[in-house]
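Colleague: Structures follow.
Each reported figure results from applying straightforward, stated rules to the coordinates on display, with no laboratory input. Quantities reported herein were computed from a predicted structural model and do not represent experimental measurements. Cβ atoms are built from the backbone, for glycine too; each structure is taken alone.
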Structure I
Amino acid sequence: MHKKSFTLLEVLFVLCIASISLFFLVNTFSRMASALSTIKNYTKAMFLTEEEFFNISQKNLDSYKGQEHLIGEGFSVKEQISKIGNDDIFSVAIHILWGQGKIKKKFSTLSYVREKK
């Protein structure tokens with residue numbers, strides 16, 4: 001009687017295919033985790049920008065020229081405010097900065113704010 005079994009070559013071939021598949025699977029999950037981290041940081045920057053616009057709209061913009069400050073958890077804000085013409089309209093630029101690994105990221109927004117009287 002002959003026993004049916006796999007040859008060494010067949011086993012090596014299957015292990016090679018399995019290891020290549022596992023490599024691509026791990027690489028895909030690694031990239032997905034990095035992308036989720038990037039999306040999380042950009043979303044947080046977007047909400048921080050909205051909060052900064054609200055805070056700026058509550059201030060007397062004639063005397064306030066903007067500032068730089070830390071928000072926490074590695075995020076910082078840089079505000080740039082300038083008056084447009086003789087009206088009570090101001091150009092407000094908000095830059096949210098953070099580090100992601102060795103790379104510095106920046107989310108910038110420009111809007112116009114009418115000063116409250």
Structure II
Amino acid sequence: MARVLLGDDSSSVLDCIKDYLEIWGNYDVEIFSTGEELVARAGNPNYDAVLSDFDYGSGRMNGLEVVATIREHNPDVPIYLVTGEPDAEKYASTQGLTGVIPKGEGLDKILEVLSSRIK
């Protein structure tokens with residue numbers, strides 16, 4: 001079973017995405033409420049993809065800083081920025097980022113993107 005690390009500062013978003021990916025995608029999802037927690041866990045390379053929110057309201061790191069820090073430990077893992085930012089595509093060219101998934105596109109889009117990268 002593929003393992004996904006998921007970071008977001010909203011517990012309802014974390015629970016919703018986690019449940020959806022575990023039920024419909026058969027993924028093992030670990031959740032983190034701050035960028036710092038996500039980065040700390042990402043130091044152990046036993047995972048297949050990372051989904052990170054852009055703005056962690058309760059933490060010091062934003063999603064782009066999370067991407068850069070994880071890339072230092074794991075240069076090959078797919079990392080997606082999952083964000084509600086209205087102009088999310090402006091982050092698509094961020095170095096180290098595999099792609100951007102706007103939250104407005106829904107859970108099916110997240111599952112579709114992961115399924116295309118993780119077997």
Structure III
Amino acid sequence: MAIRLEGCKVVMAATFWARLRGWMWTKPPEEPEALLIMGCKQVHTFLMRYAIDVVFCDRNFRVLRVITALRPWRISPYVKDAEMCLELIAGAAEFYKIYEGEQLVDLYKHGDNM
């Protein structure tokens with residue numbers, strides 16, 4: 001099934017520093033927002049103030065693993081075959097019904113770069 005993140009602004013972390021920084025030192029987004037990190041097999045939530053959902057995908061945006069409510073100061077599992085991950089506020093994966101094996105589509109439609 002194809003999953004669209006309707007109403008969610010997808011921001012791509014395009015540079016090394018944007019990927020490293022991610023959502024550290026930020027407040028939870030007030031509007032639905034996701035951070036797309038390319039070339040990512042594992043994430044951390046050091047210096048974060050809130051929990052996130054992490055969706056690891058292959059190069060075709062097929063969902064390989066969903067980590068829900070990863071709390072601050074944690075490290076996600078390493079997902080060997082992942083080519084990217086999508087970070088969302090905790091609860092968003094369930095809201096958008098993102099499950100392993102699903103296909104994410106149209107992520108760049110309304111996306112921006114960091």
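Colleague: Given a value of 22.0 for mean count of other Cβ atoms within 10 Å over residues 32-39, point me to the structure among I, II, III it was derived from.
Modeller: II
Colleague: A value of 24 was derived for relative contact order in percent (Cα under 8 Å, 6 or more apart); which structure in I, II, III was it taken from? Please list the in-between numbers first.
Modeller: Working: I: 18; II: 24; III: 36.
The read-out comes from structure II.
Colleague: One of I, II, III was used to compute distance in nm of label points 7 Å out along Cα→Cβ at positions 8 and 88, and the answer was 8.9. Which one was it?
Modeller: Attributed to the structure labelled I.
Colleague: Continuing with the same structure: Consider the structures I, II, III: one of them gives -16000 for helix-only ellipticity at 222 nm (-39500 (n - 2.57) for each DSSP H run of 4 or more, over all residues; to 500) as calculated from the coordinates. Say which.
Modeller: It must be structure I, since only it matches.
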